[in-house]
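Peer 1: So, here come the structures, one by one.
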Structure P
Amino acid sequence: MKQIDFKSFLIGVLSTALLFILTGFEANGNLGDIVVNSITVRDDGHGGFITAYNQDQKRTLYLGTGKEDNGYVQTYNKYEQPTAYIGSNREMDGVMVLNDRYGAFGFSQSGKK
């Protein structure tokens, strides 16, 4: 059996380390800040969506598709209580709903005339 050449082994190790450095490898899978001109989110059969979380891993924003295939935006406070909804109702009219800090209904306005 052939022995591995030390120079080849060292070049392989250094090349791998350089690849990780150049690609911004982090153990937690975080890509850091991403700057783009546009993002397209496609439905994979479970709805396309963007969700944001605070530092305590509590959901604060949902932007995506609902059960009726309508788009909507929903915000949450730091306790994950829903605070605002902008989207469509069952009749396909635009609607805005505001809740209090406990998630209880506060105000609603439909775009229907």
Structure Q
Amino acid sequence: MKEINWLEFEQVELRTGTIIEVHDFPEARKPAWKLLIDFGEQIGTKKSSAQITDLYSKEELMGKQIIAVINFPAKQIGPFISECLVTGFSQENGSVVLAIPDKTTANGLKIS
């Protein structure tokens, strides 16, 4: 594990957002959802592809608040451009459990 300093950590924009759209992503190599996430008035909405289909249905994801990195460069994933990275914890079987706030917060808040 590489150790980082506080200044490096502060550069990572981990923000709260709410999933407002969930779409199928049949072109993805591994099963994934295409998400549209609302990060509040200052940041706006961002798109993301998330390989979380084994644990989360479309219905379960709608309105769910998540934590995402919003300052990575956009990434081309097949025909889709992902603008943020939804965070989660990879389990031994490969499934991902989302990292989420345990209480509802305003969209766009930064982890500190």
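Here, each number is a calculation from the coordinates, and none is a lab measurement. Just so it is clear, the model here is predicted, and its values are computed rather than measured. Cβ atoms are built from the backbone, for glycine too; each structure is taken alone.
Peer 1: Quick one: distance in nm of label points 7 Å out along Cα→Cβ at positions 78 and 102 came out at 3.6 when computed from one of P, Q, so which one is it?
Peer 2: Structure of origin is Q.
Peer 1: To continue, here is another question. Starting from the value 30: which structure in P, Q was relative contact order in percent (Cα under 8 Å, 6 or more apart) calculated from?
Peer 2: Q
Peer 1: Once distance in nm of label points 7 Å out along Cα→Cβ at positions 22 and 94 is calculated for every structure in P, Q, which label goes with the largest value?
Peer 2: Once distance in nm of label points 7 Å out along Cα→Cβ at positions 22 and 94 is worked out for each structure, P has the highest.
Peer 1: Moving on to the next point. Of the structures labelled P, Q, which one yields 190 when volume of the Cα convex hull per residue in Å³ is computed from its coordinates?
Peer 2: P
Peer 1: Given a computed value of 7.0 for mean count of other Cβ atoms within 10 Å over residues 38-45, which structure among P, Q does it belong to?
Peer 2: Label of the source structure: P.
Peer 1: Where does the value -1500 come from, among P, Q, when helix-only ellipticity at 222 nm (-39500 (n - 2.57) for each DSSP H run of 4 or more, over all residues; to 500) is the thing being computed?
Peer 2: Computed on structure Q.
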